[in-house]
Structure formats: C-alpha cells, structure tokens
Structure P
Amino acid sequence: MSKKNNILKHERESLARKSVTRVITYSFLTLWGIIVLFPFYWMLLTSLKGYGAYNAEYIPQMFTLAPTLENYILAFTSVPLADYFLNTLIFTVLTTAIMLIITVLAAFGFARLDFKGKNLAFTLLLALMMIPSELVIITNFVTITTMNLRNTFMGLILPSVASVFYIYLLKENFAQVPDELYYAAKADGTSDMKYLLKVMVPICRPTLVTITILKVIECWNSYVWPRLITDEEAYFLVSNGIQAIRESGFGRENIPAMMAAAFAISVPLIVLFLVFRNKIMEGVARGGTKG
C-alpha cells in the first residue's frame, strides 16, 4: 500500500512540475509575442488617430476612442502610393517567377544529374555565400549602369533572380526523393524535364511554396538596391516610396498619415504569412531533413 502511495505521489509531483513548466513556457511566449507585436499595434493605433488628436497628446495614449480613416485617404492622395504598390507588384511577380525557374533547374541539375565537375561547381556556388553583400551590390551597380538599365524594371529585376541559398535548400529537398523513382521513369522513356515537372516538383511542393513566399517577402521589403538603381519616382517601390514621403516633409509633419502608409504597405505581407505560415514551416523542415 505504501509503495502504491509513493507511486501516486511521484505521479502527482511529476504532473505538477509539468504544469509549472508549461505555465512558465506559455507565459514567456505570451510576453515575447506582446513585445514582438507591439510595434505593429502602435503603428496601427497611430494611423487611426487624427492629426490634431495625435499632436495634442502630451503622454502617448495606448488606445483611441475616435478612430479615423482620414490618414489612409491622405496617404494615398498626397503621394502616388498606389503607383508604388503597382511597381512593387510587377517587380515582385516577375522576379519571383524568374527566380523559381532558375532555382528549380539548378537544384535539379545538382541533385539528380551527373556531369563532370558537378561537386566542384556546387562547392564554388556555395562559396558565393561568403561574399559580402556590399561587394555584390557594387558589382551589380557597375554592371547595370554600364548596360544603361538604371531606372528600368529590368535593372531592378536582374540582380535578384538568383539565390544560392534557395538553390541549396531545394537541392537538398530534391536529393531526398528516392533514386528508384528516377531510374523507373528513365526506364519508361521519361525525359528529365518531364520527370522534374511531373514527379520532383509535386513531391517538393512545400519547399517550393516556402521559397516563393520568402522571395515575395524579400522583394516586397527590398530597399537598398531599388534605392540605389532608381531615382525616378515612376520606378519607386513601396519601401522607397515611404522614404520619399519622409524626405518630402509630408511624413515628418504628419506622423499618423506616415504610419497609415507604412501599415498599408505591411498588410499584404502579414496576410501572406498568416495564410501560408504552416507551409513555410513544413518546407523549411523538409529542406533541412536528410534521408
């Protein structure tokens, strides 16, 4: 009887420890979530305050009883923010599409095809990740300027259509597909391209979705390169448009309208991440798992 009581006591203590650990863990995660999300909340809150109400606050208020959308109307009418959105959409779609084609073909070649110097070529490709991004930007700037592609979509897109990291991630994912599928397909007379499109791509769809989403986010947030290669407003992206708003004095004087423009720009990425967050995690997990 005493032994049974000891077992029950041990189980209760173990359950209590697990409960305490769970409470501490979720409390920490909740606190961290609040810290991470607070800047977005503050940006949204400020964008909903009137210009006069915002300037009248000596102590920042954590809520507003009179929300207004006038800042969003002002942000889209005072500057060509809609044009910036369109430019960014064109840049993002074209860059992502071309990048996917290059990444899929390169990853398939390194993962499945046998050719002389493959290992050396892949090693040299990975070595490119060691080159500082500043050096790449300088080289790209000189190249694009020499080709007279400044202030063009082609100049914006070309330096962003290849990614060593995405090629490596997809190559590792392709390498997990059993070789027997490839040999069986070749025995049936299937071409490499048909095998890639009909077998490899469907199997590795989560990783492809992840790469696509990450590239879209990268393009949408791109700032340094577009700022460097474009000085005409007709080719400004949303990130550069925000800076242009600030430098024009409009954003400096009207902080709520500036926050409205910033929040409007952030909404597409927030929605994209919330919709595809499970796919992103699944794709990263598959790409990082060997065997």
Structure Q
Amino acid sequence: MHEYFLSIFLGIVEGLTEFLPVSSTAHLRICEALLHIDLHDGFWKMYTIVIQLGAILALPVYFRERILKFLRTFPKGERGNRTIFTHPLSLTLIAFVVTAIPAWALTKQIGKNLENLWVMALALLIGGIIMWIVDAVFTRPRTMHMEEMTLPQAVWIGAAQILSAIFPGTSRSMSTIAAGQVAGMSRPAALEFSFFLSMPTMLVATGYDFVKTVIPRHHEQNIAPLTMNAHEWIVLAIGFVISFFVALAVVAWFMNWVRSRGFVPFALYRIVLGIGLLILLMRGIM
C-alpha cells in the first residue's frame, strides 16, 4: 500500500513539473533522494520512464486539433506562404535534430549529471535568473504565432535545448521558451513551440532510456516487463495515469496563463528552490 501512495505522489510531481519551466528531472531526483529511493534499482528506473511517457501523451491529446491542421496544410501552410523547410512541423523536426545529435554524442556526461544534485541546484538557480532577465528585457516580439516562425529561430531554439540535456535542472521548457523570446517570439508562440518540440524530444529520450532499462547490457541492472509481478504493474499503472491527467491539466492551464502573464513567478520559484537545495547539500542533509 505504501508504494501505491508513493506512486500517486511521484505521478503528481511528474505531471506538475514536466511542462512547466521548473525541471521535472530535478524535482523527481529531489523527491527520490528525500524518500530514499534507490536510483539504481531496475524497477524505479522503469517507473520514472513510464510516468514520463504518461506526461508525454498529454501533449498530442491536448494539441490534437493543431497537429491535424498542420498535417492538412503541410507543406505550404494555412496561408500558403510556407515551404517544406519552414512549415511548423518541419521546423519542429529540424530543432529536434539540432538537439538530438549533440545530446547523443554527450550521452555519458548526461548520465553522470543526472545523479548530481549539485549540478541540478546550480542549473535551477542560474536558469531562474536567466529566465527572469529574458522575460523582463525581451518584451517586443516580432513573431506572434508559431506559423510565422523562421528556420534560424528553430535552429537557435534547438541549440538552446542542448543545455537542458547536458545540465539536468535547466528544464527543456525553460531553455526553449527563453530562447524563443530572445529570438523575437511572443510568449504564447515560444511556449507552443516548446510543447511541440517536447513531443519528439521526450519520446526519443524516454524510448532510449526504456530500451537501456529492459535490455541487458553488461553490468547494468535491468528489469524485463514480463518478469514484473502484479503489484509492480499496478504501481506503474497508477503513476502513468496520474502523470497523464495532471500533465494534461497543467498544459491547458499554462497556455492560458502565458497569454496574459509572464514567467517571472516560475523564475522566482527556481531561484528559491536552487538556493534551498544548495543549502541542504552544503549541510550534508541530502
């Protein structure tokens, strides 16, 4: 029964933080450290991946109409002024490739940083400061809608997202939103593109982690889904469902929030959390 409540709690944390610019990775790692969950345990590795997949599923469900419209208008776009290289779907794929290649090359370094709470604390703090500055300075956007994006903007956002892969705690959302604003995009346009870019990025990243977890590789611990017992399947299912519905609600709320408000509250939260985590680490509490 304890693990059922634990699954509900972690599912809520994942759903709340995955698409907000506060870093779900940092929040899950902090929770796991405080709850003394073994990060090397095969089942909990699987669990973390599964609840991330639940959150990912919320995006195509929420944006289903936008996705269908983009597919229907590919490659010329709704206004007929797009090409195969400048259509929103193409720009999403291009930004993903710009991120994926360096991230794949730096896989070992990324793996080391995923367990380093010092890196996450500093990334939360520095990222919060950057986000606050960007939101205050870049207030006159040229690109009001995702359909108006350019190829250089997509490449720049994809490059900025590499930081979130290398330094966990940076947050994919924070990197892409801030980069979009710097490139002249409005808050809603930057946020929407951030969500679209998250779909292939997170799907590939979690899929890769899933394969590493279930397929034996030398000394690495793994867990095959078919060897799991009924209790473990229920724990996984609870986390998956909870993270999906919470993430779906968060995406809908966040889109509405950004249309009339900025990102400063999230920047402030990151700064406070980063400082708090640094204090706990320096005192040896975590």
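Tabulated data for the structure shown
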item	result
Structure from which 2.2 was derived, distance in nm of label points 7 Å out along Cα→Cβ at positions 78 and 190, options P, Q	Q
Test item: Kirkwood radius over Cα pairs in Å calculated as 23.3, pick one of P, Q	P
Read-out relative contact order in percent (Cα under 8 Å, 6 or more apart), computed value 30, structure in P, Q	P
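Readers should treat all values here as calculations from the given coordinates under stated rules, not as data from a laboratory. Source: prediction; values computed, not measured. Cβ atoms are built from the backbone, for glycine too; each structure is taken alone.
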